[in-house]
Structure formats: C-alpha cells, structure tokens
Structure I
Amino acid sequence: MKTVEYGTKTGALVVYFHGAPGAIKECAVFDKHAQENNLRIVSLDRFAVKDAVDQDCYYQQIASQIKRIIGDEPLDIIGFSIGTHVALEVGAILRNQVRNIHLISSVAPLHKGDFIDHMAGGSVFTLAKESPVVFKLLTFCQKVMAMLAPSLLVRLLFASATGQDRELIKQPEFISYITSVIKHCFQAGTAGYMRDIKQYVTWPGYFDAYTSNVQIWHGTDDNWSPFSMATTLKQSIPGETKLEAMQGLSHYSCLFSAAPKICTQLRKAS
C-alpha cells in the first residue's frame, strides 16, 4: 500500500485517513503544522487495496499495513469525511495501541438517522446502496471529467457549498489543492473510491468497539456531513468522546481550521 508522509521523520506517529472522494495528498494541509509540532503523519493510499476484499478483511488489511510500518509503537489517528468510518474501524482493531482518534467532518452510519435527506451527496449514497450499476456509471462519468475537465468537476462538486466552503472555493490555492486531490481520486483510485462508498452505506457502526479517546471536529454549516452526524457520534461512542462545534464552517473549511489545533493537541499529548 502506497504511503506519503508529512511533518518530521522522527516525530510522534500519526496515521491519516483521507476522504472519499479523496487521496493521500489530501493530508498536505497538515504538513506545516506537523513540522511545527514535531509530528510524523503517514497518509495511506487505501484506494490501492484490492477491490475483492470484504469489509472486515479491508479494515484488517489496513491495520496490518500500519503494523508493518510502526510495529507496536503507540499512534494517534486522524480521519476526514468518509475516512472517519474507516479510522474508527481500524482503530478498533489496533485497540490499546491507539492513543487518540480525531474525526474531522465525520460521518455516522446512515441507519442511525434521517441524514441522507440532508446531505449534498445523498443521491450518490442512495445510488450506491440501491442502484449499484447506475452508481458505477456515474463514477465512470466523473472519471472522464477528471481526465478531460477537472476544473468543471470541482465546480460541480462544490456547487452546493455552504458556510465558509463558499469562500474557500474562490481561493486559487485551495482550487489547486482540491483539483489535484479530485483528479488523483477519479483517475487512479476509482475502484477504491467506489468500494469505500459502498462499504460506508452499509456500515453498521458497532460503537461499543471504539475504545480510544475520540474528539470530533465538525462545522455547524456542513451539508456534506450534516452536523447531526457529529452529535450522533458524540452520543453513541462510549468513553472520552468530545465534540468541537466549528461555528460557520462547512466540510473542507473545517478540515483547514481543525488541522493546526489538532497538531497542537497531539504535540501536548505525546
């Protein structure tokens, strides 16, 4: 499994789980802050895992890859968007080796509430669950757009942006960053992207399995992962679960705002 590292080579170890759509380079937003706080953040290209694996085997393969990288070293975990559900499942496998899990713009199991009607990508999740052939066709169309007109694809994905994401998508630096992430996802990671979406929509979310300290960072204006998902996780995950409501922020603006705060917390906790 391909990895990319940010921060310092000798810092406290953190493993990053990107979103879907997403890519390992999504973690670049943490690089400067990780360097300042002496953290070594490893971002995993989980879309490269063979598509044939079942759900439990998929999580186990990722956990095994982390073990190959770090052995029995303690680590912290950061998950973003749909990557948060993978972060929780892998964290449950690694158990006491994981000190803290930080979830940004997190998702909750769809069966735990009426979330899908309030999600900007709700129709995609419905297709993945009920019409897999149409979902595959849609993803193929997005792949073609990522190859021929990536800027148009980004504009379409952010057409329903709310909160501070509406300002973020006007910034050339962010446009360059997110276009690169989206292109990599749909050009090189299509099969893995579809698997992540399919596994998310059937995610049971057995909350008693999550024993690590969990902190949730969530924008109050997020319409990709509604804020009610964050409150559901806060109420459901046992143990030390905290929720930081990021006022006026949405999906990616929450990621950018939370990154320096998380890195500071991890430095103090290591």
Structure II
Amino acid sequence: MSEVARSAFGDFLRSRRERLHPEAVGLPVGRGRRTAGLRRQEVAERAGIGIDWYIRLEQGRAVSPSAATLAALARALCLEPAEAAHLQALAGQVGRRRFETETVPAGLRRMVEQVNLPAYVTGRRWDILAWNAAADAIFGFSRLAEADRNVLIITLTRPQARRMFGTGWEREAKRMVAEFRATHDFWADDPAFVDLLTRLRAGCAEFGGWWEAHDVGQGGAGEKRLHRPGLGEVSYTYATFQANADPGLKLAIYTAA
C-alpha cells in the first residue's frame, strides 16, 4: 500500500472500532472506558491477531495484511458488506496516475440527450459531465459554472439544493458523503480531490462532522423528493449504471413516481 492508502486504511479501522459499542459484541462496558467503542486490544483478540500488529495497521504503518486478516478484521468490527469491501479495496490499492476529468463517449452523450427521462452522467469525482434538457429543467446544470458542476458541490454548498430537498436535505447529503467516501480514499492525495474537499468544508458546516465519521455507503438506486417551483413536491425514483467503456462514468436516470 502507498502511504496515503495506509493512512486511509488506518483511519477507517479506527473509525469502525470507535463506532462499535462493547455491549453489541457481548463485552462489559465497565468504568475503565474513557471513550466510546472497543479498545484496540479487544479488536485484536476478536480478530485473532497480535495487538502490536493491529496497532501498526491502525497507525497506517508499512504492513501488508493478508486476505485472512482482512476477513478476520471485518468480522471483529462487524462490518457491513460495503464496508468490508472498502477495507479490502484499500488494502489492495496500488499507485494511480494523476486524476483527469473523464470524457463521455459520443454515443453515450447522444443517448443521454435523446432519452425522454431526466438523465445525466457523472465521473469519479462526481463531476457532472453530460445531461439532457429534462435533467437541466430540474437541476439547472447549464446555469452553473463548469467548476460548480459537481453533485456534491451542488447539494452541499448551494442554498437552492437545501430548498429543493426540504426536510430531506440532511439525509440525502449524508448519504452522498458516505457513498463518495468509497471512491475518495483511493484518490485522497490527488489535487483535484483535495480541492473538492476544501470547497466542501468551506461551503457546508455539517460536512466536517460527517466526513470524520468515515461512513462508507453503497448506492445505485433510490427515491428523492424534490420541491420544484410551480409543481410543488415531486417524487422521483432513480437508478445509476456504470459505463462499459469507462467504469468511472455513471449514468443516472430519474422517473417521476
């Protein structure tokens, strides 16, 4: 693992350890606990590994956990499937080239423009790369500067998004942050991702706390309720699809419920 990957790996381990309540795994709470969550010794014992080895992993030091160790850690920390997959992916990360904004293939762009339902394409950094008139009527992508055409920037930093999502804004924003985390950790030291996080911290007071929780989500489909001028509240179901030409590209399609 690279230094950045080791750091992300250790941060994720620590966040899951601190989140897991002792009583949830049959351990006494006791008075000696100064913080919430399990102790490092308890996680190591549950995983069947040495405490020194576990500390090295959590500190992001130069060690390479085996597949068996990763599986044991996932069980010890009661990880959800998406979290266990994230842990394994972080452990297997290799060096990457500098991030570059993706290019949407002409065929995919034409399909998006011609489909009757609201649709748009995003990249790994959640930049909005292509959209059709139906999506533009809802989200106003064409009225934004290119640097602001990013799902996270729009949802977390623009007052219009808070009004559009209404009381559901916080739930939707936290979901997006957790889903983005699964991608971010592989590009954490890239300037484009560093810049995005800087903007999110500056533009959204709640973002810092959500980010430090290190939650990892897995989406793909769901429902959104949006307040639209002149139409009131409209419910949409949505689904996302990866492009075969570039798995970093995702097509999102909305249907009014």
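Each reported figure results from applying straightforward, stated rules to the coordinates on display, with no laboratory input. Values in this document were obtained by computation on a predicted structure and should not be read as measured data. Cβ atoms are built from the backbone, for glycine too; each structure is taken alone.
Brief remarks follow.
- Winner on distance in nm of label points 7 Å out along Cα→Cβ at positions 88 and 160 once structures I, II are ranked, highest first: II
- Structure (I, II) behind the derived value 0.85 of FRET efficiency 1/(1 + (r/R0)^6) of positions 80 and 144 (r between Cβ atoms, R0 = 35 Å, to 0.05): I
- Distance in nm of label points 7 Å out along Cα→Cβ at positions 16 and 176 from the coordinates reads 1.7; which among I, II: I
- Between structures I, II, the calculation of distance in nm of label points 7 Å out along Cα→Cβ at positions 104 and 216 yields its largest number for II.
- Parent structure of the calculated result 14.2, given that mean count of other Cβ atoms within 10 Å over residues 128-135 is the read-out and I, II the choices: I
- Label whose coordinates, when relative contact order in percent (Cα under 8 Å, 6 or more apart) is calculated, return 24 (choices I, II): I
- Read-out Cα extents along the principal axes in Å, computed value 43, 38, 34, structure in I, II: I
- With Cα extents along the principal axes in Å, for residues 64-119 alone derived as 42, 17, 17, matching label from I, II: I
- Winner on mean count of other Cβ atoms within 10 Å over residues 208-215 once structures I, II are ranked, highest first: I
- Winner on FRET efficiency 1/(1 + (r/R0)^6) of positions 40 and 232 (r between Cβ atoms, R0 = 41 Å, to 0.05) once structures I, II are ranked, highest first: I
- Comparison of I, II - label where Rg/Rh (Cα atoms, Kirkwood Rh), for residues 72-183 alone is highest: II
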